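Student: These are the structures, in structure tokens.
Any read-out appearing in this document is the output of simple, stated calculations on the displayed coordinates, not a laboratory observation. This structure is a prediction, so every number in the text was calculated from the model and none was measured. Cβ atoms are built from the backbone, for glycine too; each structure is taken alone.
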Structure 1
Amino acid sequence: MTVRIEPVVSRSDLRRFIYLPEVLHRDHPLWMPPIYWDERQWFNPKKNLAFRYCDATMALAWRDGEPVGRVMGIVNRRHNEKMNERNVRFSCLESPEDPEVFHALLAFVEQWGRAQGMTKIVGPLGFNDQDPEGFQVEGFEHPPTIVTYYNFPFVPRFLEAEGYAKEVDYFVYHVPVMADVPPLMAKVAERIERRGFREVGLKNKREARRYILPVLGLMNATFVGVYGYSPLDDEEMRALADKFVPLLDVRFVKVVEKDDEVVGFMIGIPNLYEGIVKARGRLFPFGFIHILRAGKRAKQLDLLLGGIKEEHRGRGVDMLMGREMLRSAHAAGFTVFDTHHELESNTLVRAEMERWGARLVKKYRVYHKAL
């Protein structure tokens, strides 16, 4: 049957768009659904502040009266202006192993991007760096983590057949949680403490709330120039703080100060894969219980974000945060860290990972094509 592409225009269309992946992936081993409450917020222009500076379109592929694929197109005007680019991003691309459906979905976004005056398409990328980015190209035997794609292995092959090429690669490592702090890490951490740096040692979420805005401000400063990142304004930072502070486990939030100024941060969360799968992505009526239990039983700590103020890089702030995170992770019974995405160009961090016994487990790739 002929594939028909229709823009998402109604609430029922949007519901089909949000829940279609669980239909396509129902027989896909290890696939993890999103948390659907978050998905509904993310796609809502009244809730997601990124819609203020991004243009977006969504579409469903239909065949024989049934939705069989989806895609989203995004033009991040703020990022394009800052980087002097004319890029359209594709996101949320889901398709069966059918080249006709796959082609029709990409063609829709490409045509929309040209109509917006764009000259290049990149993806998968969301509104910002905090959204899932890059299709997995290696390591499909490992379960996904939160805010990452777990696509079918055919997807990279189909993209390349459509004329897409590599834009950038990300690497994910697993690092063992050691019982003892390595001597070099301990030595450097102690030395930098003598120079006036200190890890604040958050005790509760009230303290975390006091630090969250300075941390997000530092993220804005340290992520400048990071691929795909668009700086957050004050309102977006407050919204992120309201969203994430209740979810944080302060044991795994490390903040370093010098002279009462935040100069470094590192944030981790227990791996929630088993709980989210068991809850089928639904928080209610009982899904949140499965997710909370998974966090308590997890042996993997997922590192989500980290940054160091530019003038303090290379001085050992990373060692101080690493020492404290290692101590907290070991005390909580974790056996491995998941590093999340590391840009291929970040050779210093990748070399440091390998120094501490890291094992490369996954690779993700962002693709591009001229329009």
Structure 2
Amino acid sequence: MIDVAGTLRRWWLQAVAHIDFPLLLITLSIMLIGLATVNSATIDSAHRMLSQAGNMGIALCVMWVVARIPPQKLMRFAIPLYVIGVILLIAVFLFGIKVNGAKRWLPLGFTRIQPSEIMKIAMPLMLAWYFQKYEATLKLKHYAGAALLLLVPFALIAKQPDLGTALLVGAAGFYVIFFAGLPWKIIGGMIAAAASAAPFLWTMLHDYQKKRILTLIDPTTDPLGSGYHIIQATIAIGSGGSLGKGYLNGTQTHLEFIPEKHTDFIFAVYSEEWGLLGNSLLVFLYTLLIGRGLMIASAAPTVFSRLLAGAITLGFFTYAFINMGMVSGILPVVGVPLPFMSYGGTALVTLFLGIGMLMSIHTHRMLVKK
């Protein structure tokens, strides 16, 4: 007689064998809050919430598949993914199409892709593989080589221009280099060099990027133009008070004052409806997510997995910090979504690729040790 219950139990155990449930629970909590906020932000366009729910389903499937791939096999994708990503970025520069004044998309006939998203994963993968290779003979020249590997895609993405994605890719690469043991005296020298080069870097910025920085200092200089986003977002956050106005009751949101309210400025929508209490909960969840990721990184058995896990985890921090900072008016406005909250399929799949890699590193660690 067939033991149906036993068979189903074995299938279930095999299906969830590589799932880290604390990490999944934290991520799902943020994601469900995001789905509810997207629903509020797009209450007149129900298809967006349904579309985001579909994006979440796809992203979870991607996470499940990646979590089952051992880190040793993930390492094999480092060079091909990096090379393909750089080639596609060059192709964007040569053949890309402009959307809202920026050339970020590559047409493929039946669809279009944004190659810069690939580099968010390819960059830490490549540099983690690089430092794993030179682990025994690591010298200053290897850090210079890593910096060059980082600079090429960073420059190509910044040229599009897409400063937000360039910062995320640059941060992901820097975290790997930092965790690989970059000396503090070099970091200090880099900071001093960047500060001294600030006037030159200012001349290289596009006019709209300069305007965003100047508007950050005083948004009222252009309240109906470049300062509009910051002013309306800070009004929404402040009007939420301690407990918020309640779900679906945000006036700044539903009277259409908040721009890009379901994507880059979704934090303003959430803050208006749930106030300081809701923001505290969200920050707490992000803190748990980052803490869990760093725990996985600290327990990783190889240089590759440790560097990759650390970079992915701090990448989540960078996403959240930049988005909350720009919406709150303490950072310039750049196109960075709030992780697991903002509407969008490509970014969500990229984020869950990272979650899947963290799960892979955690659940395969004992196999590597043996």
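Student: Compute mean count of other Cβ atoms within 10 Å over residues 125-132 for each of 1, 2 and report the one that scores greatest.
Tutor: Numbers: 1: 20.4; 2: 24.6.
Comparing 1, 2, the top value of mean count of other Cβ atoms within 10 Å over residues 125-132 belongs to 2.
Student: If volume of the Cα convex hull per residue in Å³ is computed to be 139, which of 1, 2 is the source? Present the calculation step by step, with values, prior to reporting the outcome.
Tutor: Numbers: 1: 139; 2: 173.
Attributed to the structure labelled 1.
Student: With distance in nm of label points 7 Å out along Cα→Cβ at positions 5 and 197 computed per structure, which member of 1, 2 shows the largest figure? Could you put the intermediate results ahead of the total?
Tutor: Numbers: 1: 4.9; 2: 6.7.
Top value of distance in nm of label points 7 Å out along Cα→Cβ at positions 5 and 197, among 1, 2, belongs to structure 2.
Student: Comparing relative contact order in percent (Cα under 8 Å, 6 or more apart) across structures 1, 2, which is largest?
Tutor: Of structures 1, 2, the maximum of relative contact order in percent (Cα under 8 Å, 6 or more apart) occurs in 2.
Student: Here mean count of other Cβ atoms within 10 Å over residues 37-44 has been calculated and equals 20.2, so which of 1, 2 was it run on?
Tutor: Details: 1: 15.0; 2: 20.2.
Structure 2 accounts for this read-out.
Student: Moving to a separate point now. Computing distance in nm of label points 7 Å out along Cα→Cβ at positions 69 and 261 for each of 1, 2, which one ends up highest? Display every interim value, and only then the final one.
Tutor: Details: 1: 5.1; 2: 3.9.
Going through 1, 2 one by one, distance in nm of label points 7 Å out along Cα→Cβ at positions 69 and 261 peaks for structure 1.
Student: Next question. If helix-only ellipticity at 222 nm (-39500 (n - 2.57) for each DSSP H run of 4 or more, over all residues; to 500) computes to -23500, which of 1, 2 did it come from?
Tutor: Numbers: 1: -11000; 2: -23500.
Structure of origin is 2.
Student: Comparing mean projected area of the Cα convex hull in nm², for residues 53-204 alone across 1, 2, which structure shows the greatest value? Display every interim value, and only then the final one.
Tutor: Numbers: 1: 14.6; 2: 11.5.
Going through 1, 2 one by one, mean projected area of the Cα convex hull in nm², for residues 53-204 alone is largest in 1.
Student: Out of 1, 2, which has the highest value for distance in nm of label points 7 Å out along Cα→Cβ at positions 101 and 325?
Tutor: Details: 1: 3.8; 2: 2.3.
Between 1, 2, the highest calculated value is found for 1.
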